[in-house]
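No lab work stands behind these numbers, since they all come straight from the coordinates. Remember, it's a predicted structure, so these values are computed and weren't measured experimentally. Cβ atoms are built from the backbone, for glycine too; each structure is taken alone.
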Structure I
Amino acid sequence: MDGRGDSDGVLVVGAGLAGLTAARALAAAGRRVLVVDKGRGPGGRASRRRSDHPAGFEFDHGAQYFTVRDDRFAARVAGWAAAGVAAPWEGRIVALDGAGVRDVRPTRRWVGVPGMSAPARYQAAGLEVLQGVRVTRVDRREGRWRARVEGGALPDGRWRDLVVALPPAQAAELLGEPCPRLAEEAARVPMLPCRAVLVGFSGPLPLEFDGAFVDDDRLAWVARNSSKPGRSLAEAWVLHGSAGWSERRWDAPPDAAVRELLGALAERAGRALPGPAHVDVHGWRYALAEQPLETGCLWGASARAAVCGDWCAGSRVEGAFLSGLAAAAAVGEP
């Protein structure tokens, strides 16, 4: 569907799972939709990074997996699995604390294939999505939304409805002038940061697990990315710093961040680790809602603007999907 010049269309800002889910639902209902996103590809924090190292290291450096509770999400995940863009992760998941290694309660964990961004890319198929275009301003005149952008050209058009699928601070900044009430509601949801360390090794680490929740003031989570289905077999690990450590060490040099988080892993695992063959660091400023909402989305009926994201529906990947559905339902049909 095409949003160009359509006075009854919908402009969606953000091509993460929430925005794409809203866009697909609205397109299926007969609405004309244009999705605009500043990133290089769809997915938001459900991202995949490939190194240029000869070994071919691959990393899911944002969202690590997803679980299913809601029947609507279960149906969508079944569709992803049938399309080959999602599969269960059968790796051993444990907890690491001062007492050592403990298995956690068995849970079916799903991942995108060949990377966590695959379901979002599948969601984007058939939609008009402009990547690499940052929306800097939106305003509403004569009952229609307009947008200004940088980094590319936006087709001329006016949209009856607006869906903002961004972290709350960014949504608040964008909507501050035209929708101050929505902006204020979004601004009340603080987000916690996460610094991710991506490490490749020349051979398998001597660790008898594939993912771990870590009880440490520096390190919160580690995963053997190469244990997930559809990935390169090159030994690739993702380490997520705790929110407190990430805040304190946000500007620490990358080599210091790598050293500190690998040191925390070695301490909790109780064994020395070999030197890495490849390292990289990424920062997620808006990684996780400290106290997520349970409203599904925020809706301004008079302005015909919706705000959605995982932070509106309990966090988690499933929350992003359900929030997108809620936004589409609020916007409605033509």
Structure II
Amino acid sequence: MRFVNPIKIDPAAITFLHDVLGTDGRVSLVSGDASFRRYFRVETDSNSFILMEAPPDKEDSVPFVDISAFLDRHGIAVPRVIKSRLDLGYLLLDDFGDTTFLLALDDGASAQTLYHEAVDVLLDIQSTPNDSSCIAHSRPYDRALMSREFALFTDWYIEGICKKSITPADKALFNNIFTTIIDYLLTIPTRFVHRDYHSRNLMWQSHKVGRERVGVIDFQDGVMGPITYDLASLLRDCYVAWDRPFRDRVSEQWLQGARERLGYNPTPVQFKKDFDWMALQRNLKAVGIFGRLSLRDGKHGYLKDIPRTLSYVTDTLPDHPELATLHQLIIKYVQ
């Protein structure tokens, strides 16, 4: 194997590549992510692949393999697993290129085109049937999971990044309002939830397939949960912000498809609550995760995305008077 830049890669990974490809190739580091995974591009004379390195003591890759196969069977463009050694933490995948939605937007791609396609793919994902053999369908987005995610905000962001101790009385208030939100979220109809359906995990693939197509990555945390979750991920994106008219147009496109294909036909008032409360939970979780990435893992780059993510929360809360207590607590502890 030839290495483009000085990169640290296990000899066992090189052996794995030789065994699978039967030839040498050009290896370059593509990226790491918010987990312990790393990604390398492997280019041979005739093809290009991605090597995913996922240390088995830190990352369980079984869900990735399982959900990839499920989504591929139902026509979703996801990286297929060509070969894996899960005991070593190596997976060889299709190469979907480097053009995320974020990069495509930077290069001048039409946001309307990208998000129109993303909504169609999201509806395709949400239309997939329940399948007891797929890991995601046995993992509910339940009260316990939502509670753990809410705790990330108070524990890792307020007390960790902001370095403010929450009083016992205020901790009880936080927990009460989180319970109120969860109680409501558990009434929303459920579908397959990607959990990170946003501009960094959607690939714009015109160069790979001869036409424009959305490729979907980073789906291994998929669960069964509220139908509005992935739309909230897309439109209240931690990495890029859209004005209200654009969000409204994309929401209406999704709603029309959800009525026709998913049987979800809320009133405007109900949809606003289904969407806003789901987005609040997701954005508060994300702020907590960004704090944890910085404090626990030394990944400080995500801190710059916190103001954007928190602004969604503070902009939304005034529309829901029943969440006034949460708004007051955030004003008190987060400047």
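Suppose you compute helix-only ellipticity at 222 nm (-39500 (n - 2.57) for each DSSP H run of 4 or more, over all residues; to 500) for every structure in I, II: which one lands on -7500?
Matching structure: I.
Computing percent of Cα pairs over 20 Å apart, for residues 250-321 alone for each of I, II, which one ends up highest?
I
Can you say which of I, II returns 1.8 when distance in nm of label points 7 Å out along Cα→Cβ at positions 42 and 282 is computed?
I
Matching task: 16.5 is the computed value of mean projected area of the Cα convex hull in nm². Pick the structure from I, II.
I
Check the numbers for relative contact order in percent (Cα under 8 Å, 6 or more apart) across I, II and tell me which is largest.
Biggest value here belongs to I.
Comparing mean count of other Cβ atoms within 10 Å over residues 226-233 across I, II, which structure shows the greatest value?
If we compare mean count of other Cβ atoms within 10 Å over residues 226-233 over I, II, the biggest value is for II.
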